[in-house]
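Values quoted throughout were computed directly from the atomic coordinates according to the rules given, and no laboratory measurement underlies them. Since we're looking at a predicted model, the values are computed, not measured. Cβ atoms are built from the backbone, for glycine too; each structure is taken alone.
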Structure P
């Protein structure tokens, strides 16, 4: 079995675990209720048939939702002791981490899929520019992957799911907050805004995909995966 197939096997196992747990349905329901409320509020009360506000809100919502999705991925196994069994499986730690990351990305995609109803609503009510919509969803997957990788890293460090959730949220929220804080700092420190996840996401959500924004998210994902694997190797 090659590396890709091993990662897919781990992904399938994790997805089955996701969808037999009520947590998955609670997270998806809360996400859709929250985003749906703000989308349709703008649509009906302010007569705004656009996706811009949805994509402006999404990164902040992700800082809460994605750590809730990833908090159990390693924490549960550390708490139950089954992580020792995983360490002895005939698969590499990299395959395990990538399988869990792929499962998280599939879950995030499933969570986002019902929001296509918002797109249909906007298309029926007006003539939206497809560029920002496509960019917004592409950015959502990139952002989701980066936040999921961070959540998996934090989950691998603790056996407590609540600690994992709070720590993951704190890191993701800090990345979201960086470019907001820059507004109150001297102009010469403005370069620090490039460290902010929302800065790069909003660039992509404008429909103009810059390789620098893509590299930013892929770099965070790769670094978090590498640190997770290194951390697990030290405990094996």
Structure Q
């Protein structure tokens, strides 16, 4: 009997993260839902169905990440989805740098912290998939969006982290990629046309790539975008 792969999704109590957890579960993976609020994680897991795990995980808190790793153990798939957008409508010359720092704490350093906790296990075991949920607003090839300056630059930095981790893990069986899910109808962007379920399919595809799949790429559906 084949043991199912284990996938951990951050920020999975709602929106894209929840939809990704549901999609991965439908593909036969054993899913662990994480969120800052343990009750929110537990409620999301219960709604997804039996055998879905739930753990508190605040990506900005080193102790929270350490405890989650200790309790969950090694995972095969990490979807780093937790993110915030605090500076919509601002501009680079006047945006509050406090907002920028808080944005980087989640979008970049939080993702980096969780990767440092869970990716070494993948390397030791010789297989893994890491997906960072990024954004076109952080892409030089598309054009950084100045009306969300802190958010945009945090996603540019996240893209940089993707390429570094992909280079570091090359040849180990671990594939590391970023996905641009496109504008998606969530609390962050309530008027977008695309549903979280539609976005989740692209993210789940990157999380279940074959062994000869890309690494260090910026993906949108079946396309590879320029950084």
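One table, with the values for the structure above:
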{"item": "With helix-only ellipticity at 222 nm (-39500 (n - 2.57) for each DSSP H run of 4 or more, over all residues; to 500) derived as -13500, matching label from P, Q", "result": "Q"}
{"item": "For relative contact order in percent (Cα under 8 Å, 6 or more apart) computed as 27, the structure of P, Q it came from", "result": "P"}
{"item": "Parent structure of the calculated result 1.13, given that Rg/Rh (Cα atoms, Kirkwood Rh), for residues 106-153 alone is the read-out and P, Q the choices", "result": "Q"}
{"item": "At a computed -0.69, -0.81, -1.09, -1.40 (log10 I(q)/I(0) by the Debye sum over Cα atoms at q = 0.13, 0.14, 0.16, 0.18 Å⁻¹), which of P, Q", "result": "Q"}
{"item": "Which of P, Q yields 48, 29, 24 [Cα extents along the principal axes in Å, for residues 26-121 alone, calculated]", "result": "Q"}
{"item": "Structure responsible for 2.7, with distance in nm of label points 7 Å out along Cα→Cβ at positions 50 and 178 calculated and labels P, Q on offer", "result": "P"}
{"item": "Distance in nm of label points 7 Å out along Cα→Cβ at positions 18 and 202 derived as 2.1 - corresponding label from P, Q", "result": "Q"}
